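Peer 1: Got some structures for you, see below.
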Structure P
């Protein structure tokens, strides 16, 4: 079985966009806590309808999560993980109800595309602000702060598969060791993504076509995962993420354009 390339999209463009999205997903989850993975979804949307892109990225994220957790076993901050997950469950429930309602309207696909683009642009801007020395408000080490972050992450992850940045910012504000940040984020998103599967299946975002799309990318996931682990140990994070966020901003603008036009 071969992927069904959308009409008007060249095979080369499809394979480049989807292939790069998968590699970046593996690199981000294993090497940098998933933040740069925000590029994956708008990159997918450049070559695919947003519903199909969300389904494929969730399938890819789940497999990449497995490799990320294998690399970072026993490197979690359990209090932060529990706080995040408690809020996340509520966020997934809220977003699932909203998506179920939108799926009954003609605005479903445009709304998803614009949401993906806007969320991506917001977090790219926030990360750039931090990289140039700006400071986000301090997030205290309390259960309430963790649950609130988890709630927002659950909504954004369900609607756009793009909550890596907010979780990373929260964990960074907790002044955890770099390995604990990556390990905690890896485990959180594995559980988070598993919890979204029933919603995605019920809305048709995961189906036979998306599984076929995901199948050919399977060899790229461990490659990206190993590359991310190698980069995590050998290169400074800042110059690498600057390049990734620049690409994410361009892809996000294109996703918004597709949703509006």
Structure Q
């Protein structure tokens, strides 16, 4: 395809996306190779995730998400807020992690991320294990990351509570945990510490993307884990390197995530340059 294809560059708390809107005009099939090429920050457009909007037979439209390594993932909370802002009105959309309800707000959006899951085979884990306090750990230079909670919020997360989230060498231990055979679909790695009443500080190693300034599903998973362990009460303020999200959840209910999103710029590219 040689004609100019429009894209929209957006971000949520610095977690950045390239949005391709194929709801009315179809695009060639997205492949891991094309996603990787577009995601290269030196020779492509550059992004943490590529968001592809397509028609849906069951919801308002379908949102597909590709990480910068080319892998397709099920859900992305920050991208959901960006898409809500772009769409401009409340909608329920189809994602790989299930239906997601979007509601644009001034400067951002509120997203119903659905109900969290805690069963070992819903994470999934390689074998049965208690996901509330997993009896596993990974060594670091100054100790170990141990006893995480596993939560699936459309995609899988392991949540570690530590004294100081900034002190964890997440850039080295994150990829080790992500690729551990315990997690057959790989895992997002979250390290969190209490920053005040009902306030968490969070850093995330994102599956397929690495260290990120913000991870919406990570904030949801971490807030849910902290509420379940009695560390905080809903709603929870979650501070990531890129800024704050507010997560509301009660056991048995769905997760509501609120926070900012913004459009950065628009442009075009030729598909044949990246295929």
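Peer 1: A value of -25500 was derived for helix-only ellipticity at 222 nm (-39500 (n - 2.57) for each DSSP H run of 4 or more, over all residues; to 500); which structure in P, Q was it taken from?
Peer 2: P
Peer 1: If we compute mean count of other Cβ atoms within 10 Å over residues 110-117 for structures P, Q, which one ends up with the highest value?
Peer 2: Numbers: P: 22.6; Q: 20.1.
Ranking P, Q on mean count of other Cβ atoms within 10 Å over residues 110-117, first place is P.
Peer 1: Please state which of the structures P, Q yields 9.6 when mean count of other Cβ atoms within 10 Å over residues 6-13 is computed from it.
Peer 2: That value comes from structure P.
Peer 1: Out of P, Q, which one gives 8.8 for mean projected area of the Cα convex hull in nm², for residues 38-149 alone as computed from the coordinates? The partial results should precede the final answer.
Peer 2: On the way: P: 8.8; Q: 10.3.
Attributed to the structure labelled P.
Peer 1: Using distance in nm of label points 7 Å out along Cα→Cβ at positions 14 and 206 for the comparison, can you identify which of P, Q gives the largest number?
Peer 2: P
Peer 1: So relative contact order in percent (Cα under 8 Å, 6 or more apart), computed for just one structure, reads 40; which one of P, Q is that? Display every interim value, and only then the final one.
Peer 2: Values: P: 40; Q: 22.
This figure was derived from P.
Peer 1: So FRET efficiency 1/(1 + (r/R0)^6) of positions 102 and 230 (r between Cβ atoms, R0 = 30 Å, to 0.05), computed for just one structure, reads 0.15; which one of P, Q is that?
Peer 2: The read-out was computed on structure P.
Each reported figure results from applying straightforward, stated rules to the coordinates on display, with no laboratory input. In this text, all values refer to a predicted model and were calculated from it rather than measured experimentally. Cβ atoms are built from the backbone, for glycine too; each structure is taken alone.
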